[in-house]
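Got some structures for you, see below.
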Structure 1
Amino acid sequence: MRLIDAKGENVGVVVTREALRIAREAELDLVEVAPNSSPPVCRVMDFGKFLYEREKKDREARRAQTKVEIKEIRLRPKTTEHHRDFKVDDARRWLDHNMKVRVTIRFRGREITYPEIALEDLREIAQALSDVSVVEQAPAIEGRGMSMMLAPSKASKKKPATPEEGAEEQAEEQ
């Protein structure tokens, strides 16, 4: 086996007994790091410390991950424009907070025979939210519903943290 000592230096190809002796003298463990190579590579290291460091890196990686939250708006083909505007306002707020929004229109009974009504509603919603979102998944029929996915656009501005900042920005624009 090829042996790497505790300092990270390549000792060379040695017999297993010799590698174990070197590890015992250094009061460390002999760990096989590349079993599939020819010859296999082993390293003299503190295995407990190695496991601790690896666990620490995994925790840091999990902490750095961002979870994408998907919110959903459910409508019907007969939903009034006024009610739809309330739902669009909710979607706009979620998109401003970097959440994805799935817009679903559910069909009941014979409503499914007129998918163009739902398609037109979805297009109007996408148009109303085009300043803060992009269509990630185009409208598609899934079972007894039609849905599309909206994702926050990269170019959209963040909402001001305080009302005073919003007033300052409006004063600058004028």
Structure 2
Amino acid sequence: MTMIIRNLSAAEPPPAAPVNAQGRPYRYEMIHAGGALRGYADEPAELVGMLVPGYTGLGADDERAAARVLLALDTQVRLQAQLAAGRLGACGEAERAVLLGGRHEPPSPAHWTAPVPLVLVASFYRPAGTLPRPSGPAELQVWLDPADDWTLLTSLHTAGVITVGARDTP
């Protein structure tokens, strides 16, 4: 069971956290949809289901894995565009080609030092995938990792796409 409520303005105190069917606070909270919504759930898969319609109804692990990769790819495209907006002029021609290139093939520069962070989906790079990871400063690489529900959520959190928190006890 999950609960989604509208998020209040940053000037207002956060809403009281709802409780689950057992009368206890939900284990997880996620702020998403550009900060407009707060979602509550007891399982990470339920939070992913708030981001991927129909996710919790997918029965097979490979279907869920594919849905997580698709979410990561969609997020990659949107986030890369946001990070690059207004900053492409500081990049060289080859760097702009990587930033603006299609994502039907994962970007695979050997080294990345452009002034715009490169957003990458971990599934395609070693050790999970076949491509070598680009070298360069860590702060210039934003990794989205759809390996499992919690890893995806924490990578989206680290990238600043969502805010997710967990209570210490279920």
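With distance in nm of label points 7 Å out along Cα→Cβ at positions 17 and 57 computed per structure, which member of 1, 2 shows the largest figure? Sorting by distance in nm of label points 7 Å out along Cα→Cβ at positions 17 and 57 in descending order puts 1 first.
Among the shown structures 1, 2, from which was the value 81, 51, 21 of Cα extents along the principal axes in Å calculated? Checking each candidate, the match is 1.
In this comparison of 1, 2, the computed figure 2.2 for distance in nm of label points 7 Å out along Cα→Cβ at positions 137 and 153 is attributed to 1.
When distance in nm of label points 7 Å out along Cα→Cβ at positions 97 and 113 is computed across structures 1, 2, the figure 1.9 traces back to 2.
Each of the structures 1, 2 was assessed by relative contact order in percent (Cα under 8 Å, 6 or more apart); the largest value belongs to 2. Look at percent of Cα pairs over 14 Å apart, for residues 9-48 alone for each of 1, 2: the largest one is in 2.
Taking distance in nm of label points 7 Å out along Cα→Cβ at positions 1 and 121 as the criterion, the top structure among 1, 2 is 1, with the largest value. Kindly point out which one of 1, 2 the value 55, 10, 6 was derived from, the read-out being semi-axes √(5λ) of the Cα gyration tensor in Å, for residues 41-88 alone. Answer for the origin of the read-out: 1. Quick check on the output: -9000 is helix-only ellipticity at 222 nm (-39500 (n - 2.57) for each DSSP H run of 4 or more, over all residues; to 500), derived from one of 1, 2. Which one produced it? The value was obtained from structure 2.
We did not get these values from a lab; they are worked out from the coordinates using the rules stated. No experiment lies behind these values; they were computed from the predicted model shown. Cβ atoms are built from the backbone, for glycine too; each structure is taken alone.
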